[in-house]
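Peer 1: Several structures are given next for inspection.
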Structure P
Amino acid sequence: MTMKHSALFMALAMAFSPAAFSAASAHALPKPVTDADYYDNGKPSEAKVELGRLLYYDKITSGNKNISCGTCHHGHTATGDALSLGVGAGGRGLGVTRDTGSGEYIAKARIPRNAQPIFNLGAKSFTAMFHDGRVENDASLPYHFRSEAGDKLPPNLDNALAAQALFPVTVPNTMAGQKGQNPVANAADAKKWAGPGGVWDLLADRLRTNPEYVALFKKAFNIEASEITFVHAANAMAAFQAKAWRADNSPFDSYLRGDKSALSRGQLRGMRLFYGKANCASCHSGKFQTDSSFHAIAMPQIGPGKGVGYKGLEDFGREGATGSCRDRYKFRTPTLRNVALTGPWGHDGAFNSLEGVIRHHLDPVASLKNYNCKAQPVMPSRPDLDAVDCEVQNHAPSVMAIANANELKPMKLSKREVDDLMQFMHALTDPNSLDLRADVPQRVPSGLAVWE
């Protein structure tokens, strides 16, 4: 390198240094992520992690023993399922090959929201879970979390990630199965979750009678078979997810830690846009690019919804958790870590390209009104399910209501600027997250199939 080129390189490095950048941008760059940002200082016990890994991929935790947590949040599909809206109890297969099943246990409906990615949810800053935040930390409550279980929520949950693990198993279409199919499904239908004969007790009883699991629980928690509860299972699964799917070694992280060569020129330009002109960081702030709040951005509505609004096919988002109409159509700001890996994007997976969802943010109302509901979603086809997928999007009053709730003002960016933002999104990918095969066990203690 000549002296002239060396001087130019140093000038560019100084111009794009965190200090110089922060002085020139609308939003300061976050501080680097450290072990202290995570529960257990990022190092949960290995025994707890291994137990959680096996439980996470074991269908013993579902009513009909035909689906696991890992089915819809799989290591091979970037901790999601690669579908816009997933297929829960009764479906067959993994990822984009999953179908709605057949016979007695056929899936009754699509899951109404996209399977949210799990990267970094073991960090302390993630205090609210699910797209509507319906499970969230609340130190004022004796059970420490606000949730739909109210005062029936059991004690001794480690964190919000563990608390959320209690709920998919209680939902008929997600994991419990339909009334009459099994005792867990019957308890779920009656909304009997806690106490003897409740969903959590019935599932824990399965674990108490499995010798291999009993040994694993004893090693992880120093408890006997009779002491095993589903809270122990939830804490173990949270420990596994927190350890396995920590993602803070991206090129952006390296840049924040002082490596000025970690980002390309295009990624640096994209970073400047993200924290400056494009104003992305007004919501996607902090170490994990989320303000952990809830916003309405006119995301198109597809699928069966949450039983409210037009024909019961709408999803009112945060309002379902708070009861306030002011929260209608608001959803939690997602973390952008590994965002390039976690499509489809949006709370209902409405967009099948990262560029598509970025462009939606530039003019949400126009994007909503021009949305192609037949072409964008990625879901297995079945006539009865297909018939309702676009009903809300084809209902002008519903679309208008979603548009009127939008919080984002239109913004013009050139094609190059959008390309630069895309490059920065890829700079948020941790290379350690590109191959997660080792996180998936070859077998589980129940003996049930892992790969079907």
Structure Q
Amino acid sequence: MTVAHATAPPLVGDPPPVFRRLVGQDDAVATLSAAARAAASIVAADQAGDDGPASAAARGENPSTAAMTHAWLFTGPPGSGRSVAARAFAAALQCAQGGCGACADCHQALAGTHSDVRYVVPAGLSISVKEMRDLVWRAAGAPVAGRWQIVLIEDADRLTEQASNALLKAVEEPSPRTVFLLCTPSLHPDDISVTIRSRCRTVVLRTPPAQAIAEMLVAEGHDPDTAAWAAAAAQGHIGRARWLARDEGARQRRTAVLAVPRQLTNIGACFDLARVLVEAAEAEAKASMAELDAKERAELEVALGAGGTGKGAAAAARSGAAALKELEERQKTRQKRALRDALDRALVDLAGFYRDVLLRRVGAAVPPVHGDVAREVAAFAEKWTPESILRRLEAVLECRAAIDANVKPQIAVEAMMVALWRPEAAHVSGRTPS
């Protein structure tokens, strides 16, 4: 099928209910709704044995016609809803009504349990070539219970080079009823290969406006004040807004992070705060993974014959040592990713604080991210120069980049804290984290 790069067509009536999960993404909803209708035409034509002009147009074989295609790339900033959009589209493709949101196909596709939707949600830092080859092989067949065979890859930017090459071959020569849905933060070659990108139709998601997120939270049962505060504090990240609105622990951790600037009084405080920040992120990551880790281990032990008696059970337990070790290694990798994600959330909050200080200092008429600490923001805006504020903001962003580049978190955060305490000295001596 030829890849179409057309602008979003207008919506025909209301979008399918399954797309209501997308917040503030009217253009993306229009594009996906039109593709779902075209996909339904393809299925109907196949069932009727029709391969005429209407079927060809629906398949995207006419480049001038907005239509369904076999590979899609969902891109947008963190929290914009890339994976939500991909799952909603998968549900719409499998649903006989184009995304009713109520049938078994919709529920299973959204929940990640549909037999014809292969989900790749990386627990570790990368997606291996072995995993990708296995998925591509499984996706090459015809749908078993649904209308399409779908491969949905969240965080496709974590594909190794070899895994990316394995995926490229499948995208270049797709089976007639196989669809690939890839999610990446951007179209930069570091996130997705240029060759794969050229064979996909791109759906660009934008940062949802705070008002739209607040309305979503109110509709979910939160009071308007909490919804408005969480929407602003989340900086356009829908998942984080939900988390802040419902989780007292998350709110307390955010408060502790925003207290960092006023606690940086000497060099000793820099290292103490770095240790506290990293330990808090480690505790958060461990708590978030504990239930899943325990469940996986229990299921594996049962599969290996835990609780059984006799020679057979003993032999199975001995042979299962390698499987348990492999599980532990996989959980360790996932824990590392969870730690980095927890630290990144804290750094985003800290960057938002310095952003508010800078905007207050230069008198920009822009709503603050952290309106609940306006007094501290005003005090630092009076005390610091715009240049020193900007250096502090850069130090936080460089710390994020360092951790993403696999620098040990403790070292990266310590360097950042020193730069936040004395940005002028750190800048002159070259001690700003890089």
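Peer 1: Quick one: Rg and Dmax of the Cα atoms in Å, for residues 92-275 alone came out at 20.1, 61 when computed from one of P, Q, so which one is it? Show your work: numbers first, answer last.
Peer 2: Values: P: 20.1, 61; Q: 21.1, 65.
It traces back to P.
Peer 1: Given -9000 as the derived value for helix-only ellipticity at 222 nm (-39500 (n - 2.57) for each DSSP H run of 4 or more, over all residues; to 500), which of the supplied structures P, Q does it correspond to? Write down the numbers at each step before the final one.
Peer 2: Numbers: P: -9000; Q: -19000.
Attributed to the structure labelled P.
Peer 1: Name the one structure among P, Q that log10 I(q)/I(0) by the Debye sum over Cα atoms at q = 0.10 Å⁻¹ of -0.73 was derived from. Don't skip to the answer; put the middle values down first.
Peer 2: Working: P: -0.73; Q: -0.83.
Matching structure: P.
Peer 1: If you don't mind, another one. Compute relative contact order in percent (Cα under 8 Å, 6 or more apart) for each of P, Q and report the one that scores greatest.
Peer 2: P
Peer 1: By the measure distance in nm of label points 7 Å out along Cα→Cβ at positions 68 and 420, tell me the structure among P, Q with the highest figure.
Peer 2: Numbers: P: 4.5; Q: 5.0.
For this comparison of distance in nm of label points 7 Å out along Cα→Cβ at positions 68 and 420, the top structure is Q.
Laboratory data are not the source of any read-out in this text; all were calculated from the coordinates shown. All values derive from a computational prediction rather than experimental measurement. Cβ atoms are built from the backbone, for glycine too; each structure is taken alone.
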